[in-house]
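Heads up, there are several structures right after this.
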Structure 1
Amino acid sequence: MAGIRDILLVIQNLSTVTDLKFVGGTSLFIQEKTTDINDVDVLVQDIQEISKVYNIILIDEPVYKFENRRRGYCVHNDVMIDVFIQENNEETILVGTRAKCSTIDAQIVFLEKTLSLNLLSEKRQSTIAEIHYLKSIR
């Protein structure tokens, strides 16, 4: 399991990537809405710029599929970097001088869209719980 120092270094390195946005739990961590972080979640329009920093491996058949969205990943010093590749038009907030993060409202919209997928009951319930939590902290 990666240490917090390694995760922070990955976040620092990724914050320099053009058109990259931190999403999910990583966005909440950077915005100091949570103290827990296990991996780094990012959204990019294409992998050209991020591939200059990390070697991204594309996933051909992700478990959950959204139209016009691809997924990739990289493991660097035991830090899992989840890369979501799609149009990057969600609302963002700048944290510090370089970390572009999805807003809590944008994350709620995304999770509500996720509910339209064919999710297992347990995943559906955890998604609903996460939506309620995000609404309580915005």
Structure 2
Amino acid sequence: MNASFQTPLALVGRILLALLFLPAGLSKISGFSGTVGYIGSAGLPLPEVAAALAIVVEVGGALALIAGFGTRFAALALAAFTLVATFAFHAFWAVPAEQAMVQQLMFFKNIAVVGGLLTLAALGAGKLSLDARRAAA
């Protein structure tokens, strides 16, 4: 690929990944009690703490990806969060047959997102980022 595409593609990729997490985190703020109930229904401990942590990771991580600030750490945090959420809420092997296909799709979509986040953690934010500005200073 032409190297001149790397800079804008890295920015667009970060923004697209962030667009998955930012609205999800913001909706957890406005629907906090529903989020707590959903987490509790999955049998996870301390649903209030888990909901607050999810908001911090999703909103904070998404904003960090957009700005390209602490990108590697943010990508790793989002990847870990996504893995936990995937196994907790999309266990397609443990649901009734009529739900299995949708849950399997969600499971593997999330696994692919984790792959993108790990790639971002490995390669960094690119030139159009606060990380690159700090490194150049």
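Rule-based calculations on the coordinates, nothing more; no lab input. All values reported here derive from a predicted model rather than from experimental measurement. Cβ atoms are built from the backbone, for glycine too; each structure is taken alone.
For the read-out helix-only ellipticity at 222 nm (-39500 (n - 2.57) for each DSSP H run of 4 or more, over all residues; to 500), a value of -10000 was computed from one structure; give its label from 1, 2.
Clearly, the read-out refers to 1.
So if we calculate relative contact order in percent (Cα under 8 Å, 6 or more apart) for every structure here (1, 2), which label has the highest result? Please report the intermediate quantities before stating the final value.
Numbers: 1: 24; 2: 29.
Comparing 1, 2, the top value of relative contact order in percent (Cα under 8 Å, 6 or more apart) belongs to 2.
Of the structures labelled 1, 2, which one yields 4.7 when distance in nm of label points 7 Å out along Cα→Cβ at positions 96 and 128 is computed from its coordinates?
2
Thinking of 1, 2, which structure, once FRET efficiency 1/(1 + (r/R0)^6) of positions 8 and 56 (r between Cβ atoms, R0 = 30 Å, to 0.05) is computed, gives back 0.55? Don't jump to the answer; show the numbers that get you there.
Numbers: 1: 0.90; 2: 0.55.
Computing FRET efficiency 1/(1 + (r/R0)^6) of positions 8 and 56 (r between Cβ atoms, R0 = 30 Å, to 0.05) on every structure in 1, 2 gives 0.55 only for 2.
If you work out mean count of other Cβ atoms within 10 Å over residues 24-31 for 1, 2, which one comes out largest? Kindly include the intermediate steps, with their values, before the conclusion.
Numbers: 1: 21.9; 2: 14.6.
Checked 1, 2; max of mean count of other Cβ atoms within 10 Å over residues 24-31 sits with 1.
If Rg and Dmax of the Cα atoms in Å is computed to be 16.5, 56, which of 1, 2 is the source?
The read-out was computed on structure 2.
If mean count of other Cβ atoms within 10 Å over residues 32-39 comes out at 15.5 when worked out from the coordinates, which of 1, 2 was used?
Traced to structure 2.
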